[in-house]
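Undergrad: Heads up, there are several structures right after this.
Nothing in this text is a laboratory measurement; each read-out follows from the coordinates by a stated rule. All values derive from a computational prediction rather than experimental measurement. Cβ atoms are built from the backbone, for glycine too; each structure is taken alone.
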Structure 1
Amino acid sequence: MTTTLYGLKNCDTCRKAIKWLDRFGVAHEFVDYRDNKPSPEALVEWARQAGSFESLINKSSTTWRQLPDNRKASASDAEWKLLLREYPQLVRRPVVVTGDGVMTQGFSDNGFKKRFGV
C-alpha cells in the first residue's frame, strides 16, 4: 500500500515524518503542496475526514495570524477551498494519505506506530 505524505519541504515536522517512514521501511511519496497544490476535490475529502475545513487549518501559524479577519471567517466550503489553494501552508502538516484513502494529519512517533502497525 502506497503512502503519500503532503507537506512542505522546509517543514521540520514533515522532515521528521519522512525520516520515521524511511527508518521503518514504509514506502511513501512526498508531495510539497506549495509546488503541487492539492486539488479542490482532495481538499474536500481531507476536510470530510478531518471533520471540517476548519479542522485542517493550523491556527497557530504565522500565516493564519497575519490573515485579515474576514479571510479567517470563511462561511462556505468554496471560500475555504479558495483560501487553502491560495495559502497551502495553512494546512496542518503533514497530511498522510494511505493507499486505502484514509487521511490523518500531524506527526508523532506513537501515532505513526499505531497507524502503520509498527
Structure 2
Amino acid sequence: MVETSAPFSKLELELRRGAIVLAALSQLKTAQYGYSLRQALAARGMEIEEGTLYPLLRRLEGQGLLTSEWQIRDGPPRRYYVLSADGEQLYARLSTSWRALSVVMDDLIDDGAGQ
C-alpha cells in the first residue's frame, strides 16, 4: 500500500498557494489590518498562518497592488491595507481567470470521475 498523506499535504499546499493571493485580494476592497484579514478569511474557510499572511501583504504592497497606512482605531496602532488602483484591476483579471479555470477543472474532474 502506498502512503498518500505526505504527497497529499504537499500537493494541497501547492494548490492553496496561488489561491491565497486571490483570497487576500478579495477581502481588501475595504481597508483591513493583518489580523482582521486573517480572521475574515478564516471565517470563510481559508485559514492562513501569520507567517504566510504578513510577508504576502508586504510583497503585494511592494508590487504596487496594495497601499497601507498606520491608523489608530479602538486600540493600538495598526497597519491597514487596501487594494490600490492597480490591485483592483489585477483582482478583476485574476477573478475572471480563476472562474474560467474553475469551470475547466470542474469539467476535467467530473469527466475523470466517470472513467
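Undergrad: Can you spot which of 1, 2 the value 21, 17, 11 was calculated from, given it is semi-axes √(5λ) of the Cα gyration tensor in Å, for residues 36-99 alone?
TA: Working: 1: 18, 13, 11; 2: 21, 17, 11.
Going label by label, the one that fits is 2.
Undergrad: To test your reading of the models, identify which of 1, 2 gives 1.07 for Rg/Rh (Cα atoms, Kirkwood Rh) when calculated.
TA: On the way: 1: 0.97; 2: 1.07.
Among 1, 2, the structure yielding 1.07 for Rg/Rh (Cα atoms, Kirkwood Rh) is 2.
Undergrad: Supply the structure label, taken from 1, 2, corresponding to distance in nm of label points 7 Å out along Cα→Cβ at positions 28 and 52 with the calculated value 1.6. Walk me through the numbers before you get to the answer.
TA: Details: 1: 2.9; 2: 1.6.
Label of the originating structure: 2.
Undergrad: Assuming 16.1 is mean count of other Cβ atoms within 10 Å over residues 12-19 as calculated from a single structure, say which of 1, 2 it is.
TA: 1
Undergrad: For the read-out relative contact order in percent (Cα under 8 Å, 6 or more apart), a value of 36 was computed from one structure; give its label from 1, 2. Please list the in-between numbers first.
TA: Working: 1: 36; 2: 24.
Clearly, the read-out refers to 1.
Undergrad: Kindly point out which one of 1, 2 the value -22000 was derived from, the read-out being helix-only ellipticity at 222 nm (-39500 (n - 2.57) for each DSSP H run of 4 or more, over all residues; to 500). Write down the numbers at each step before the final one.
TA: On the way: 1: -12000; 2: -22000.
Source structure for this number: 2.
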